[in-house]
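Trainee: Pasting the structures in now, so scroll down.
Readers should treat all values here as calculations from the given coordinates under stated rules, not as data from a laboratory. Since the model is a prediction, treat every value here as computed from it, not as a measurement. Cβ atoms are built from the backbone, for glycine too; each structure is taken alone.
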Structure P
Amino acid sequence: MIVSRRWLEALLGRSLQGQDVADRLARQVAPVDGVVAIHQDLREVLVARVLEVRQHPNADRLSLCLVDAGGSAPLEVVCGAPNVQAGKSYPFAPVGATLPGGLKLERRKIRGVESNGMLCSAKELGLGVDQAGILELDTKAAPGTPFLEAIPVGDEQIVIDVSANRPDLLCHKGVAREVAVSLGATVKLPEIPG
């Protein structure tokens with residue numbers, strides 16, 4: 001059974017560490033095969049706000065964007081996405097960041113203009129298959145905020161080796177009950193409307 005640390009946090013109403021949960025389960029409930037970090041390869045990605053969008057002087061399908069990524073000065077970034085707009089926030093990979101798939105960003109000239117990073121699509125972040133445009137963020141996070149803090153996609157998966165006599169551990173609710181017992185906490189089930 002694979003359980004989400006974030007889901008357990010929601011059911012228990014408290015912050016948890018994946019390895020601590022795994023250790024508690026292994027001591028009291030069932031063997032744990034491991035803890036797997038999810039989307040930690042996005043830790044270098046930031047939230048950025050596009051301040052200005054201009055047409056690239058040497059390319060019809062590219063834009064020059066002035067981007068606030070939380071640094072001391074705005075950065076000029078070349079962008080090929082048709083949906084980029086001034087005033088909106090997007091995920092931004094600065095120079096030196098490594099994206100999922102191993103792409104390491106470098107400062108480089110694109111059609112004669114230097115680009116200082118990349119505004120990212122869901123596909124480039126490993127969050128989906130849509131690459132028709134960059135991923136617009138519905139967040140009030142300040143520019144420069146780490147993407148994983150602003151958009152909660154980071155998680156840990158706890159892999160439990162459930163035996164045949166413990167079917168109660170085949171759902172998050174059952175695992176949350178066991179963790180709650182070890183912590184002296186209570187499970188808070190979400191209300192279902194209707």
Structure Q
Amino acid sequence: MGTGRLEAFSDGVMAVAITLLVLDLHASPEAGSSLAHQLVSEWPSFAAYAVSFFIIGIIWVNHHALMALVARVDRVLLFVNLVLLLFVTTIPFTTSTLAAYLREGGADARVAVVLYGISMEGMAVSFTVILAHLVRGQLMHEPVDPATGRRAVRRFGLGTLVYPLIVLVGLVSAPLMLLLYAVLAGFYVVEQTPILGRVDRG
């Protein structure tokens with residue numbers, strides 16, 4: 001089986017998830033309050049939206065780059081990809097929940113931080129498992145030697161170790177947590193594993 005159907009389905013799911021994020025952006029009219037003040041007061045929603053938008057976008061870019069190297073798809077890949085999409089589709093919910101409780105603090109805010117972290121960690125683990133399966137299962141057009149494969153999985157799987165640490169930071173400061181998520185997202189923009197780098201060379 002080729003990658004066409006898997007890519008088309010994944011693209012559709014990610015497109016819907018990234019679009020749903022914007023539905024929670026709105027100004028809250030208040031008597032005697034200017035629109036500018038209303039927009040500023042909604043900064044948690046805008047901050048969470050921006051971070052989540054770019055995280056989904058980066059997942060999509062790297063997913064596309066990885067699938068371009070795949071020669072065939074097996075059942076394991078299909079199911080692990082479904083798990084990845086499962087976590088992607090939770091992001092609109094966890095993003096809106098985080099934004100709603102970000103300003104209030106307290107126990108509810110900490111629960112929202114953990115929920116958001118579960119979405120992030122789930123995506124990171126799923127994507128890393130996909131990469132590891134492709135390497136070990138030799139599903140790519142060009143075989144990958146074991147050393148290169150292990151190095152690629154370790155480098156790309158960095159997020160699986162960092163995301164839980166960011167959640168711990170979020171329990172103390174949710175705004176700082178969002179900043180760290182943005183920084184890690186930036187890492188995945190510039191990071192090129194030995195495997196994903198083949199797309200640019202091709």
Structure R
Amino acid sequence: MCLSLSIKNSYNDQKDLYITSFVTDINAYLDEDQLSEEDLKNLTEDPTKIGYILAYRLDLSYSLDDLLYYSNCEGSDLLLFTEFFSNHEDYLLTDYLFYIDRVIIKPHYQGHNYGLKALAIFLELFAKQQAVGCHPHPLESSRSKFLRKKYSKQKVRSIMTRYWSKLGFDCYDKKHNILWTDEWCMPSYLEL
């Protein structure tokens with residue numbers, strides 16, 4: 001298995017100078033026996049898209065007030081994340097603050113750590129030695145529905161926090177459900 005990333009971002013207005021969004025396809029070269037039936041029908045020599053990453057990079061050279069304003073334009077999770085760090089400026093000693101909004105892996109390809117590996121590659125390319133964080137909660141997927149039915153909200157948070165901590169996120173604020181590290185570097189077990 002070999003992972004590759006296809007990154008799409010564009011600058012089309014002033015907001016993009018403050019906060020850059022990254023939409024990144026996660027592609028993999030897989031053996032035929034690893035492919036879903038749907039992907040097997042559409043088999044080409046190109047890698048198979050198995051998921052995507054949505055992340056934001058906040059440029060800390062701008063004022064936190066401006067970053068809060070533009071975070072509000074993007075959505076409530078990014079705004080909550082930015083508000084948390086605006087109240088904890090001592091964590092922001094880097095040039096950028098990265099927010100991982102979501103990592104989605106198609107159900108057939110879940111359970112192989114493709115999401116962790118792809119996100120580690122993404123962070124190595126764009127966020128090395130920068131502040132990085134997320135809200136460690138499951139998204140709307142079959143896996144998250146299973147977790148929510150089986151466990152309490154607190155237990156699901158605990159499971160997701162342990163999972164995303166594998167990326168080297170070593171700080172957690174329980175009240176705000178924010179997991180982060182102030183200077184990201186590739187965990188040795190994920191090094192390629």
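Trainee: For FRET efficiency 1/(1 + (r/R0)^6) of positions 27 and 123 (r between Cβ atoms, R0 = 35 Å, to 0.05), find whichever of P, Q, R sits highest and give me its label.
Mentor: Looking at the calculated values, the largest one is R.
Trainee: When distance in nm of label points 7 Å out along Cα→Cβ at positions 19 and 179 is compared over structures P, Q, R, which one is greatest?
Mentor: Result for distance in nm of label points 7 Å out along Cα→Cβ at positions 19 and 179 over P, Q, R: largest is Q.
Trainee: Hey, helix-only ellipticity at 222 nm (-39500 (n - 2.57) for each DSSP H run of 4 or more, over all residues; to 500) derived from one of P, Q, R reads -5000; which structure?
Mentor: P
Trainee: Between structures P, Q, R, where is relative contact order in percent (Cα under 8 Å, 6 or more apart) highest?
Mentor: Across P, Q, R, relative contact order in percent (Cα under 8 Å, 6 or more apart) peaks for P.
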